[in-house]
Structure P
Amino acid sequence: MIICVASGKGGTGKTTVATSLALSIADRAPLFLDCDVEEPNAALFLKPELTHQEEVGILIPEVDLARCTYCGRCAQVCAWHAIAVVGRKVLVFPELCHGCGSCTLNCPEGAIHEVLHVMGILESGQAGPIRFGQGVLNVGEPMAVPIIRQLKAKHIADAGHSVTILDTSPGTSCPVVETMRGADFVLLVTEPTPFGLHDLRLTVQLARDELGLPVGVVINREGVGDAGVDEYCAAEGIPILMRIPLDRRIAEAISAGEALVEALPEYAKPLESLCQQMARLVEGDLLSREGSME
């Protein structure tokens, strides 16, 4: 089962829930991937021993000017305007290139080959029985999606993990879409405030309505704000799977880099139960889909 933990905004407790969820089922040797490659911070709480590192990126065009006839075909087929032919010069803009390879395939003179443009690194190791991986995007790079895609491809194919937890970046942009893609369930962490409700609506629209994934909600900092999130979830038929109250002890633990279940072990059982609830919802969603196809 692949669980994607997401939130419509930063600071709702997404990584707090994701890391403690992994710790609560550590006996099942889960895989944890920090897909917030622009600012990964799950390692602060899981404290993995990182034993492997590799550079990753995309393949960008490099032009052999001795063979180039400056016909401009490469620029014509580039949907991203990442290559341009100006007179007898060929200009390549790595920041715009998506690594699709169209220019290489369409060059009539075979004057273009591809070279690796390093965009970041992948790191992996162990946090006790938890297999851990994270991507780190280089400062100044504009695209996080290639790093996330390669992080998932490297680790998720391993069939030895019964549970995989993906910690997304906040929001609903392209990196979140790429992280959610292929997940079995999306766990949405929110807070009971008007801002939390607004961003929860956007994330539900992305995960459930556009990607067709089953969703459930964890309400963090229960006791502040209003009942808007509860009313919205009831109206939309979205299950609220767990509530975490506003608690100074939790804030102190997180600020000290201590995971929720380590600071307050009484949360281990509820989080383990949360995983079981998600498994039942995934099974129910699969049965519903099969029934609708008959």
Structure Q
Amino acid sequence: MGTTWNVTYTGSARPSQLKADIESVLAAVNGSMSTYLDESEISRFNASGIGETSRVSSSFGAVLTAALAVGERSDGAYDVTVGPLVDLWGFGAGSEADWRMPSAERVAETLARVGQNALIWDADSSTLARRKPVELDFSSIAKGYAVDRIAEILESKGLSDFLVEVGGEMRMSGISPRGDAWRIAIEKPIAGQRGVAQALELNDGAVATSGDYRNFFEHEGVRYSHTLDPRTGYPVTHNLISVTVLHERCMIADAWATALSVAGPDEALRLAAANDLAVYLMVREGDGVKSRVSPAFSARFGTMTNK
């Protein structure tokens, strides 16, 4: 997945065997959902003919079903067919290395190949087809799914106290080796620096964060975020710079963190309230950063201000 993973646990499971089991799961997820691998499930579907029906694995289908649901509930702010736009703007597997600004004509042409409504998905038969040349991109949800699968492995071995992290997306259970809650830091949204904006104490659930402060480029003095709005075809221009979502499943938290990053602060809070999501936002205001939280977040943690 082009990133790192970490698992911390207490219990009697042998680390060497557990490590092998975890790496097997990660290899399977990568082999199914990576657009960087020509023979992955997702790459084979993207290369299939228009109207051609593909049968997909149960794991692929579970991720697709969740992604489509978030796309619908986010009013299109999230869309797993955004891949061609990601490539066009230089942030994907097929990126243009010189970061050239695409013309309005190219954006319009590419946008015509985006839209999850072009997918024909039958969950009962696990078959998938497309009405037009859209392409799937699970990069905003696959890491979260991998976290959930690793958590399932740990639970199947009788482990109840653990923290799983893949590329910054996390899921925890029980207590830490210190004997208290797991302490999770929300990072300060400052490019080139590492610092803690807020700390959470959790005994269960998942946490995913999306932000525009590390992956971006500049052109003629204008900063272009890697967060693309699939409804417009362009990088977002609002002042929301970091979104942290808490959920029972990391896959769902991962997808919603992306969706709300696209939506912007006001729409993100509206969507969070409508979907009962615990969300912590960091918003750029002048030369500073202010935090905003959803009702579900404040009900769990109270009102927090960034450090």
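Bear in mind these aren't lab numbers, they're just calculated from the coordinates by the rules spelled out. Here the structure is a predicted model, which means the values were calculated and not measured.
Out of P, Q, which one gives 29, 18, 14 for semi-axes √(5λ) of the Cα gyration tensor in Å, for residues 14-117 alone as computed from the coordinates? The read-out comes from structure Q.
Can you say which of P, Q returns 42, 22, 15 when Cα extents along the principal axes in Å, for residues 206-253 alone is computed? Label of the originating structure: Q. The greatest value of Rg/Rh (Cα atoms, Kirkwood Rh) among structures P, Q is that of P. Taking relative contact order in percent (Cα under 8 Å, 6 or more apart) as the criterion, the top-ranked structure out of P, Q is P, with the highest value. Looking at structures P, Q, which one was Kirkwood radius over Cα pairs in Å, for residues 126-245 alone calculated from, given that it came out as 17.1? Source structure: Q.
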